[in-house]
1. Of the structures labelled I, II, III, one was used to calculate distance in nm of label points 7 Å out along Cα→Cβ at positions 53 and 157, giving 1.2. Name it.
2. When relative contact order in percent (Cα under 8 Å, 6 or more apart) is calculated for each of the structures I, II, III, which structure yields the highest value?
Structure I
Amino acid sequence: MIDFPLKGKKVVVLGASRGIGREIVRRAHAEQASVLAVARGRESLEKLAQELPGVNTLSLDASESEAPQQVFAAMSPNVLVICGGAIPPTAPLQELSWPQFSAPWETDVRMSFLFCAQALRTPLAPGSIVILISSGAGLGGSPISGGYAGSKRMQMFMAAYCHKESTRLGLGIRFTALAPMRIMPETELGETAVRGYARYLGITPTDFIQGMRDRQSPHHVAEAVIRVASGRADLEGVVLAVSAEGMSSLP
């Protein structure tokens with residue numbers, strides 16, 4: 001008998017129209033969850049709904065102040081996945097303007113802040129899980145990506161802050177940050193990073209990709225999300241690294 005641990009669960013995915021977010025929607029739908037896919041691109045969402053009948057969609061900018069209330073009114077989630085965000089610049093710091101440098105903070109961090117705060121304030125039901133898709137860049141840095149690495153580190157801090165608040169207030173909501181450890185050329189973000197780093201290093205994008213080892217894919221990240229959401233990730237810690245080898249806890 002096939003086990004569907006997310007069957008009947010309500011799963012909301014932000015940044016659902018492309019890359020990792022889109023793959024997470026596919027996996028949650030395959031697990032027979034009730035899925036709400038949220039993104040700015042209405043056309044991409046319509047295509048996703050056609051591809052995956054039964055998936056609900058909501059087109060909005062998740063970094064807007066009223067976005068959490070609108071999303072939670074459409075579906076109060078058992079699992080909230082905060083994914084997506086800005087495509088960062090690919091240039092050294094001295095070549096960037098402040099708006100370019102700070103773009104990930106105004107999108108990725110702002111979106112995470114708004115939805116995590118609302119999850120605590122509402123609050124979501126006991127047993128709910130909030131999963132922030134961060135990045136290994138938040139651990140090792142990303143010198144030609146402006147404020148991107150710092151924004152990804154802040155998401156890790158935010159997950160830890162909110163998990164402690166949930167415990168302190170007795171809310172029973174789990175907050176977790178997943179950090180994919182390698183660039184994923186299959187995604188728009190990854191493709192941009194590959195081109196930028198190849199140009200910066202004076203090599204071809206193909207050579208850059210060939211030099212990468214133990215590279216996880218969006219499928220690996222989506223599988224990690226499903227494991228955490230279904231309680232099958234028996235790991236300690238709020239921040240979990242995701243690689244081609246699976247998941248591991250980070251300090």
Structure II
Amino acid sequence: MNVIESTALGKRYRRTWALRDCTLDIPGGHIVALVGPNGAGKTTLLTMAVGLTKPTEGGVTVLGGIPAGSPDALEGIAFVAQDAPLYRNLPVADMLRVARSLNRCWDQRRADDRLERLAIPSRQKVGELSGGQKAQLALTVALARRPELLVLDEPLAALDPLARHDFMDSVLAAVAADGISVVLSSHVVAELERMADYLIVLSRGKVQVTGKVDDLVASHGADLEQIVLACLREGAAEVAA
């Protein structure tokens with residue numbers, strides 16, 4: 001099953017194309033690294049996949065052919081963005097109650113257990129948490145929904161190295177426990193190299209390469225970071241030509 005599938009997908013903001021002619025199949029059962037520089041189209045692709053943005057052209061489906069943004073699609077996908085929509089003035093426990101009221105599927109025990117394990121105080125206001133704690137709270141809300149697909153858009157950008165490591169470990173633990181699929185975007189390859197087993201490289205709004213990491217490493221005779229850099233250089237050369 002493909003967790004995200006797009007055909008000739010494009011998004012234009014006025015005269016500028018953020019994504020153009022994107023035809024892509026992302027298979028389930030993987031931790032997918034969606035990599036590219038700032039402005040490559042990563043966020044645009046993901047927000048269309050989770051139904052927050054409508055395409056200018058083409059189409060996108062999720063979870064085996066369900067139209068993106070439909071009720072069935074929204075129920076099976078959890079999305080965590082860089083700026084997670086958390087209410088700063090609410091205590092953590094109240095933030096969870098709000099999230100529970102907005103979601104039909106909700107595992108309160110799992111949310112409580114995660115926060116206790118991470119030593120995040122339930123009575124502390126969200127705005128008083130550290131950057132790493134806020135990221136973990138956003139991930140807790142996402143995982144409590146028991147999704148089939150977890151979409152993470154630059155969730156590590158504002159975190160220090162230790163918080164990034166802890167966040168990644170939490171994602172890996174969720175994959176091991178639930179068998180969920182993950183699509184994780186970043187412009188920093190080193191953050192993804194230890195956990196991703198499937199790679200997509202975007203540059204200037206177009207897909208440059210896609211495939212299993214092991215296959216790409218074997219065929220290119222290079223590590224993940226070298227493959228990404230080579231793809232980005234090729235994309236820049238195409239534009240210059």
Structure III
Amino acid sequence: MANWSDPRLGAVPHAAATVGTRDVAFDAGLRSYMLSVYNYMASGVLLTGIVAIAFAMSGMAAQIFYGGGILRWVIIFAPLLMVFALSFGANRMSTGTAQAFYWAFAVVMGLSMSVIPLIYSGTSIAATFFATAAAFVSLSLWGYTTKKDLSAFGTFLIMGVVGLLVAMIANIFIRSDTMSMVISFIGVLLFAGLTAYDTQKIKEIYAHVAGTDMMGKTAILGALTLYLDFINMFTFLLQLVGNRD
């Protein structure tokens with residue numbers, strides 16, 4: 001009787017150890033995945049900033065944006081077309097192609113944003129950038145760690161963005177300064193909320209792509225989403241509080 005043992009007693013700790021190991025491996029993989037997303041996103045923002053400043057300092061931005069012509073509209077609308085192309089065509093792209101497309105988008109976005117140094121002071125741009133960066137980090141961290149489901153919140157925000165686009169188009173014809181201020185204020189709030197929502201969504205996507213060849217492409221798409229949240233929040237905040245030259 002002293003040597004008798006129930007095999008179930010040995011199975012329980014073994015199963016618990018296996019589950020614990022899987023949890024640790026999953027958490028490590030998730031951290032690595034999110035770090036990849038943030039690296040892509042931050043590198044894209046940096047590349048966009050460098051291109052925007054260089055293009056503005058070269059004098060070419062002023063010639064294109066103030067000189068008129070079709071090239072101005074090509075530069076303005078090219079990033080939007082590229083976003084749609086990457087979002088809807090990513091499944092047909094290899095990871096390498098998606099990466100190249102992402103970097104190309106960051107460059108084109110930099111050309112589009114090169115008008116900003118022509119309008120706002122350098123001090124104002126820098127202060128707004130760092131304020132946006134601090135807000136982005138805080139909101140993304142909250143979205144990553146919160147246990148609250150932000151799905152319903154995200155649906156409301158996306159509907160708000162659609163309404164914001166309609167208001168922006170309408171204001172092109174109305175040209176109301178008051179409406180511009182309201183649009184900028186709402187824009188900051190919407191993309192601040194989307195930063196938290198999108199971070200949680202990217203985190204949840206990892207559970208579906210972990211260990212598959214989709215990880216590379218979904219990381220790029222996640223980076224693009226956060227990149228757009230950051231750029232839009234920065235742009236709207238600059239329009240709201242920026243000092244013009």
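Nothing in this text is a laboratory measurement; each read-out follows from the coordinates by a stated rule. The model shown is predicted, which means the values in this text are computed figures rather than measured ones. Cβ atoms are built from the backbone, for glycine too; each structure is taken alone.
1. The read-out was computed on structure II.
2. III
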